[in-house]
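As structure tokens, here come the structures.
Just so it is clear, none of the values below were taken in a lab; they were calculated from the coordinates. Everything numeric here is computed off the predicted structure, so don't read it as measured data.
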Structure P
Amino acid sequence: MKRILVIDGHPDPDEKRYVHRIAAAYASGAISAGHDVETIRLASLDFPLLRSNAEFYGGVFAPAILHAQQSVSRCDHLVIVYPLWLGAMPALLKGFLEQLFRRNVAYSDQGDPCPAQRTLRGKSARIIVTMGMPGIVYRWYFGALSVKVLKRHILGFLGVAPIRTQIIGSIAAMSDVQRAAILQRVHVLGGRGI
């Protein structure tokens with residue numbers, strides 16, 4: 001049994017958003033298999049964006065960020081689900097990660113930025129990204145840039161391994177049957193805790 005943290009990175013609270021359904025399907029599959037699951041929905045969190053180096057290293061943590069840091073510390077497996085917006089993760093998710101992975105998580109309490117502490121060593125992750133364009137175009141033409149940044153330069157930098165990725169393209173063109181099939185596959189992944 002694993003402790004799994006699902007981060008639903010869609011900024012829009014509208015329940016019709018497919019990312020919310022994907023995050024819920026993963027969590028449901030994990031719960032049905034006996035895993036301990038917590039979900040954080042960015043659309044319902046209240047936290048400020050960082051605006052200075054001083055805030056990054058010495059600013060006060062919002063209660064939502066403190067709770068999220070504790071959740072990350074407790075989990076064995078981290079799942080981040082988000083839509084691709086303008087070729088990258090939504091700004092709210094980026095701002096959340098900047099808040100989440102600062103002192104006491106990514107860096108020492110003294111604020112020394114180098115080297116980063118590999119504080120997430122021993123944890124695994126799954127990144128699931130949805131988009132309107134075909135997934136193969138995003139992978140091969142655009143190089144899956146936002147996934148690479150999250151995988152290598154954020155999570156990998158902090159010691160997370162292995163990190164599995166899933167790119168779900170052409171969302172707008174999918175039928176209800178195709179969407180349901182994806183949700184079922186994600187449910188199975190949740191059950192396996194990967």
Structure Q
Amino acid sequence: MSPSRGDGVADLDAVLAEIARALHKANIRYMVIGGIANAVWGRGRSTTDIDIVIGVGAHQTPKLMKALGKQIARKPTDAQDFAHDTGIFPFDHRSGVRVDIIYGTLPFAADGLDRAVEIYVRGVPVRFCTPEDLLLHKIASDRERDRTDVLGIIKLRKASLDREYLEPRIRELAFLLEKPEIESRYRELMG
């Protein structure tokens with residue numbers, strides 16, 4: 001796996017492998033989402049950051065910071081409060097790579113974490129979301145980039161997507177976010 005690195009700030013594969021080792025060692029469940037997962041399941045595109053969903057709440061931010069240790073070059077001043085307020089622990093890796101750790105609070109996050117698959121990156125097993133769970137993370141977005149990613153995932157994987165898993169979660173997501181257009185968009189794309 002070698003996703004495109006945008007401006008080449010650092011080797012994303014090396015940074016991702018390092019973070020995966022640290023999370024595994026701290027027994028923190030996680031899965032890679034975002035542009036890097038899209039390079040695996042959809043149509044690869046340039047990305048310069050790493051997005052990871054974890055299976056602990058914001059109250060575990062001190063444990064997370066301890067697990068990541070010297071990898072963190074810069075973080076919010078009051079990381080605990082920031083994580084509690086936003087559901088995200090953003091930091092800059094010492095290499096300069098931006099990393100967003102997202103606390104898995106949506107109902108489908110636990111299922112996604114259970115379903116995550118290991119893909120070796122630089123000889124390290126790294127847990128990636130499945131294509132179905134990546135689609136769930138991206139389909140609610142209004143960003144053009146995410147819409148393009150969803151289209152790529154469906155075009156490349158339509159025949160193998162687990163629709164029995166995906167469809168009830170699409171309905172649930174549309175209901176929870178009060179965005180019925182999510183389900184409409186999904187049905188239109190799946191044909």
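Quick notes on this one:
- helix-only ellipticity at 222 nm (-39500 (n - 2.57) for each DSSP H run of 4 or more, over all residues; to 500) derived as -15000 - corresponding label from P, Q: Q
- Relative contact order in percent (Cα under 8 Å, 6 or more apart) - structure with the largest value, from P, Q: P
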